[in-house]
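K.L.:
I've put the structures underneath this note.
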Structure P
Amino acid sequence: MTRYVAIRLAQAALTIYLILTLTFVLARMAGDPTALLLPAETNSEDAAIYRKALGLDKPMFEQYIDYLKGAVHLDFGRSLRGGGPALDFITERLPATLKLAGISLVVSIILALGLGLIIELTNSERLRTFILSGALLREAIPAFVFALMLILLFGVKLQWLPFIGMNGFSSYVMPVATLSSATLALYLRVLRSNFSDERSKEYMRTALAKGESRSYAIIREAFPNVLLPFITVVALNLGFLIVGSVLVETVFSWPGVAYAMVQAVTQRDFPVIQAGVIMIATVFVIVNILADIVSSKLDPRIELS
């Protein structure tokens with residue numbers, strides 16, 4: 001375990017370094033931020049003074065070294081728009097992103113387990129086909145398209161739900177529905193496969209031979225064994241849930257990290273872009289490492305090497 005964690009941490013450090021470098025290059029490809037920050041009538045001399053104050057007059061390699069030195073100390077500079085530390089600007093918005101991802105995770109688990117049990121207990125092929133077809137159809141629709149469809153129906157036409165910002169419980173409904181339904185087909189396929197495997201095992205045939213009803217045997221005998229690999233898949237999918245919230249935040253103007261980054265890109269606010277990307281990348285890497293460890297503890301069949 002120690003060796004595995006050490007290897008994964010080394011891989012994580014390399015990944016974050018590559019992301020740091022790529023973010024630095026792509027952010028500067030967006031153009032000179034002074035063109036947006038200064039009035040149109042600003043003369044070239046004043047623009048040069050402003051660029052020097054921001055450190056943009058230095059050679060690109062020197063800017064890169066300064067950027068890496070700052071990143072080591074979690075200092076990504078000050079926001080070009082807000083003026084405060086860029087990392088503080090991002091960390092203030094991280095709870096909104098984690099809250100959206102966390103609620104969506106809980107809803108997706110409850111929804112998948114509920115529908116999976118209904119399919120198994122009813123043993124109806126028509127119901128199974130209907131639910132799985134609906135889940136697969138949802139999986140085929142990109143998250144941002146599905147979000148826009150919900151906004152047009154429930155936000156614009158029916159005017160039942162708010163669709164801009166985070167304002168009370170009702171504002172969670174459409175973003176959570178978008179995120180939680182995206183993984184439903186995957187979870188249902190996993191549950192269907194696991195239930196099918198458990199039904200063919202000796203302990204299930206023994207339970208039925210002893211007079212237990214099919215429903216009781218499924219819930220009491222099979223369900224605990226199905227739950228273990230299901231939780232493993234959910235744990236491995238946590239990182240993708242956080243990344244998936246990026247598009248959802250943008251569509252719903254959710255005050256999270258991703259929405260702040262989109263605004264920073266349009267304003268060429270390099271420090272905020274860099275701090276936001278590194279924050280999301282770090283959370284993604286840490287969550288995936290923890291998910292691997294948790295999965296190995298829950299399921300002895302999974303070996304970490």
Structure Q
Amino acid sequence: MCTFSKFRLWTASVLLVFCLMGNRAYSQLVLPQPSPKANVMQVVGVTEVSVTYSSPGVKGRVIWGDLVPFDEVWRTGANSATEISFSTAVQVAGNPVKAGKYALFTIPGRDNWTIILNSNEGQWGSTNYKKELDVIRFTVRPSISERLQERMNFAVELTGEDRADVVLRWEKMRVSFGITTDLKALTMENINQYFHNSKTDWYTHHNAASYLMTNGGNTTEALRFATRSAELNPEHFMPHYTKARALAASGNINDALASARQSIAVGEAKTSEWFESTRPEIEASIKNWMVPGGRDKKK
């Protein structure tokens with residue numbers, strides 16, 4: 001019995017040693033990388049634009065025309081080819097590009113650079129680059145900075161609500177290209193998809209209507225959302241005021257005045273800080289929608 005117990009103890013010890021050896025064999029050794037991986041993401045309107053790359057350093061080397069030859073396809077970084085992705089369709093330097101991931105290759109030149117978006121994303125380096133898989137290619141003119149950028153860096157810099165520049169900086173070189181989105185169409189698509197797939201309340205309808213009116217959207221759609229908001233919560237002042245604004249935007253001033261006055265009546269019956277802070281705006285709208293003398297404007 002004692003012998004059997006010793007055998008079991010020996011067996012357990014051997015298994016433990018093998019487990020420890022296995023963990024050591026399969027554990028990952030993490031060491032600093034010469035060109036560490038980096039990622040930048042920026043929402044442009046409603047579109048996520050992301051660039052994933054490996055960031056080499058200058059390290060006292062001659063970069064352009066030497067480490068990175070002129071007039072040859074470059075992976076635009078180190079290790080795997082740089083990857084750029086868009087969550088929706090965009091325009092890149094005026095060229096239509098579908099949502100998705102792309103390899104970002106470049107051909108640096110002394111005066112101009114060629115920018116390439118290639119469908120073979122995820123590849124190592126540029127040895128497997130195939131021109132026939134290019135989605136778009138275009139040329140840009142780089143600029144030179146006085147400031148040394150030691151590590152290659154990408155940035156997505158907003159230049160408007162629906163546009164941004166993708167900017168590459170390394171050594172003293174700066175290269176950029178523009179991205180634009182169809183913000184109104186994408187937002188309307190998001191709104192329609194949301195209301196089609198989700199249970200909604202008055203506040204989401206109010207938000208949709210307010211957005212469309214504030215950003216020059218479809219006034220008919222804005223009125224539809226605002227009317228539904230008032231139907232869902234007739235005891236809150238805001239849906240009636242939102243409906244009033246939508247009616248006025250549609251040119252129906254008399255009904256807009258009626259909804260605005262109803263908004264005040266509902267707000268007074270169930271007052272709140274929100275109502276009291278909004279009341280001057282509602283009263284100013286009523287005044288603006290009326291002709292001098294207190295008579296309602298014609299439709």
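The numbers here are math on the coordinates, done by the rules we state, and not lab data. This structure is a prediction, so every number in the text was calculated from the model and none was measured. Cβ atoms are built from the backbone, for glycine too; each structure is taken alone.
K.L.:
Going by Kirkwood radius over Cα pairs in Å, which of structures P, Q comes out largest?
P.N.:
Largest one: structure Q.
K.L.:
Rank structures P, Q by distance in nm of label points 7 Å out along Cα→Cβ at positions 137 and 225 and report only the one at the top, that is, the highest. Walk me through the numbers before you get to the answer.
P.N.:
Values: P: 3.5; Q: 4.3.
Top value of distance in nm of label points 7 Å out along Cα→Cβ at positions 137 and 225, among P, Q, belongs to structure Q.
K.L.:
If you work out distance in nm of label points 7 Å out along Cα→Cβ at positions 209 and 241 for P, Q, which one comes out largest? Don't jump to the answer; show the numbers that get you there.
P.N.:
Numbers: P: 4.0; Q: 1.3.
Evaluating distance in nm of label points 7 Å out along Cα→Cβ at positions 209 and 241 on every structure, the highest lands on P.
K.L.:
Which one of P, Q has helix-only ellipticity at 222 nm (-39500 (n - 2.57) for each DSSP H run of 4 or more, over all residues; to 500), as calculated from the coordinates, equal to -23500?
P.N.:
Source structure for this number: P.
K.L.:
If you work out relative contact order in percent (Cα under 8 Å, 6 or more apart) for P, Q, which one comes out largest?
P.N.:
Structure P comes out on top.
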